[in-house]
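J.: There are structures below to look over.
Nothing in this text is a laboratory measurement; each read-out follows from the coordinates by a stated rule. These numbers come from a predicted model, not from an experiment. Cβ atoms are built from the backbone, for glycine too; each structure is taken alone.
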Structure P
Amino acid sequence: MNILGGKGKYYESLTAATYSSLPISLGILITSFLSLINSVLGGFLGFIIIAITSALSLSIYFKAIKEFYSTDMLITFVGFLIIIYTFIIAVYVSVAFSMSSTFFSNLSYFSKLF
């Protein structure tokens, strides 16, 4: 956000990330407890809980970036989209590497059979 013209430092970005991670963390914790009780209940109610808490978390992050860095709405939105884009790419790459390692470990198992 400093590159985009913000006035904040490291402490402001750490504070924004900390404030916004609390709701999604509580949502995941509640969903995990519901999944321990009943997996179907955890699946249905967990989806609703995580949807609500992630929307709350993202809105808190957007507002915190706007306030802590003293930027206007457009600059905040551009920075927010860049952060969300990099997060989605990171999740995609980590899932792809996880799936490829599982695929290649199973491939060596099948080659021993034939």
Structure Q
Amino acid sequence: MQKLEPSAVQDALQKFIDQTVYLHLETTNGAYANHFNEKVMTVNAFIRNTKVNISRATVTGKNPYRVGLKLDEGWVVAEGLTDFEIDDENRLLLAGHNEEGKLAIALQLSHTPF
């Protein structure tokens, strides 16, 4: 992955507009976060291979960034994104890594299931 470049990500997002695509969204502060500090609540969300139709997509903020996807019935927003990659299958992979380099959030879009 490379550091998120807003203009490159915006261009990549445009390739998913007005199409039914597959979405992966994951957030976590670590499954064992409270093992290291009992006061830290473990938080996680995971959705994979959900079909969505995106009518608008935007990248905003300064590192870390936020991506908003306007869907037929609402919005998907991912905040805290720091890195991106377009892989060999033309999937857009966005990630947010914390100061220790650990994954905190992932947002991925694909024309085929993950």
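J.: Using FRET efficiency 1/(1 + (r/R0)^6) of positions 13 and 93 (r between Cβ atoms, R0 = 25 Å, to 0.05) as the calculated read-out, with 0.65 as its value, let me know the right label among P, Q.
T.: Going through each structure in turn, the value belongs to P.
J.: Given a value of -2500 for helix-only ellipticity at 222 nm (-39500 (n - 2.57) for each DSSP H run of 4 or more, over all residues; to 500), calculated from one of P, Q, which structure does it belong to?
T.: Q
J.: Let me ask another. Can you rank P, Q by Cα Rg over 2.2 N^0.38 Å and just name the one with the largest value?
T.: Answer by largest value of Cα Rg over 2.2 N^0.38 Å: P.
J.: By the measure distance in nm of label points 7 Å out along Cα→Cβ at positions 5 and 29, tell me the structure among P, Q with the highest figure.
T.: Once distance in nm of label points 7 Å out along Cα→Cβ at positions 5 and 29 is worked out for each structure, P has the highest.
J.: Can you say which of P, Q returns 1.1 when distance in nm of label points 7 Å out along Cα→Cβ at positions 21 and 61 is computed?
T.: P
J.: Ranked by distance in nm of label points 7 Å out along Cα→Cβ at positions 69 and 85, which of P, Q sits at the highest value?
T.: Evaluating distance in nm of label points 7 Å out along Cα→Cβ at positions 69 and 85 on every structure, the highest lands on Q.
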